[in-house]
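Presented below are the structures under discussion, each in the form of structure tokens.
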Structure P
């Protein structure tokens, strides 16, 4: 599968162009989603064991974006857990980490990188600024519980192990990730 920008990935199972075109295109669409699900699952698993910038460079853009969102949600929810067990500085430490992550992306975008990595990093900078600002507001307003509206109202991406898939939550809504390339 090749994007208009020239970014590409290989299907796990090639789809032969045979039969009715509508059936073939449906099979291509299904394989696109199946392959992206597998690529994303592997990437999300590898994120925790990798240096973030190197991990970003290895991913196709959409996988880097959603993987980063999944791990940001996990990190913030872990901060709420740590706060509940007495770590008074957990949110401030998360804010410092997110500021460092943002600075790393700014440094990366100033390097000689491919156009596709640059587009991905530019988008990640926007997401990281938003994420940092949310955590900054949590520090400022003493938001310390994951059940507070300030957190519940955010788009929260997570890997649901029972579903073996990405789930997106906001307030009382739950949405599936579609893997549309």
Structure Q
């Protein structure tokens, strides 16, 4: 079974399209009989994603650090809850469980998780494909920054170009799944 590791914010953002995209991604994961691995939260983008995945029958694994393991934060309908010591262990466990990796719009934690996955992949410590759900061109400025890093010679453009970017959740997931199958 394929496990889709998704990083997303604990806030929903101001654009209602973010919530709709998270819900569509959760549904797409369930429709492909994949398992969702995520940060375990019941709020924000994480909550919308998990609610939709659960509503459509997906297995949902939440990985949460002990200091956030509270009823007002943790999603109450997880198939499995994994409690770890800290945020570093959370990222490590989520990456170990995932076959592919998606970042949705989110904040600094989401960006941290996405950059770590990309770095691990660049160093050949992680092999699954990486994508971003680019709802409302949320990641466009970030890709501009990455292009600038490549132009300046600090990163390889190949590493940036390997990140799959799509605004449609189902098409993003299909593209990443096809990379696993080839």
message: Matching task: 14.3, 45 is the computed value of Rg and Dmax of the Cα atoms in Å, for residues 34-137 alone. Pick the structure from P, Q.
response: P
field: Among P, Q, which structure scores highest (criterion: distance in nm of label points 7 Å out along Cα→Cβ at positions 18 and 58)
entry: P
Which of P, Q yields -14500 [helix-only ellipticity at 222 nm (-39500 (n - 2.57) for each DSSP H run of 4 or more, over all residues; to 500), calculated]: Q
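Have a look at P, Q and say which one yields 15.2, 46 for Rg and Dmax of the Cα atoms in Å, as calculated.
Computing Rg and Dmax of the Cα atoms in Å on every structure in P, Q gives 15.2, 46 only for Q.
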query: Computing semi-axes √(5λ) of the Cα gyration tensor in Å, for residues 26-73 alone gives 20, 10, 7 for which of P, Q?
result: Q
- prompt: Upon calculation of distance in nm of label points 7 Å out along Cα→Cβ at positions 66 and 154 from the atomic coordinates, which of the structures P, Q produces 2.0?
  reply: P
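Each value in this text was obtained by applying a stated rule to the coordinates, not by laboratory testing. Please read all numbers here as calculations on a predicted model, not as lab measurements. Cβ atoms are built from the backbone, for glycine too; each structure is taken alone.
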